[in-house]
Structure I
Amino acid sequence: MGDFNFIGRFLITAGLFLVGVGLLLMVVGKLPYIGRLPGDIYVKKGNFTFYFPLATCILLSILFTIFINLIFRR
């Protein structure tokens, strides 16, 4: 029965994580400049569109790194 306890805790944790990611995606979509920063690559030619948010990825990486370092600081 000990295995079911672990699986239950894992499923609850995974569910809470998915709820958090879903809420984050809902909030990020309403921020004004996320995804439209200078440095984001956007090419549109005819019926072909290529979009790569390079500057946004770098900015989010820096913010997440600072956040994780603050949490796991010893």
Structure II
Amino acid sequence: MKTLYLRNVPDEVGAALEELARRESMSVSAVAVRELQAAVAFRANADLLWNQPTVEVSLDDVVEAVRSGRDR
């Protein structure tokens, strides 16, 4: 497992992490790791979505396919 030491953390970010940690009865380190994991997952999902090929499918075709699947 990697250990990170962060420098130049703005005061308001440090205070926000401390407040989150206090409210959730967690350590600041645990909250920071959780928030970093969420940020990385968000970025990975955004990258995945933006790198998808363009598919020309009309909304009507999608609705028709869903309805036909329900009618089985």
Structure III
Amino acid sequence: MQSRYELVIYWSKDDESFIVEVPELPGCMADGASYQEAVTNAEQVISEWIETAVALGRPVPEPAGKLMYA
């Protein structure tokens, strides 16, 4: 699956892993030992987040594109 949601990816010194946050999907986060592993895990978690929201009858936000400026 390839998501179109914005991913915020950073290195966590405390966790010694890359952390991925998905701002458009509240509480949707993943991590990984490598950058690519974190992104792969985030894609899985996004899919599960959407499946759960649909099963509970909750709205699923459409990807808005770029949300932040660096």
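What the table shows:
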item: Comparison of I, II, III - label where distance in nm of label points 7 Å out along Cα→Cβ at positions 17 and 57 is highest; result: II
item: Read-out Kirkwood radius over Cα pairs in Å, computed value 15.7, structure in I, II, III; result: I
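Any read-out appearing in this document is the output of simple, stated calculations on the displayed coordinates, not a laboratory observation. A quick note: this is a predicted structure, and the numbers were derived from the prediction, not measured. Cβ atoms are built from the backbone, for glycine too; each structure is taken alone.
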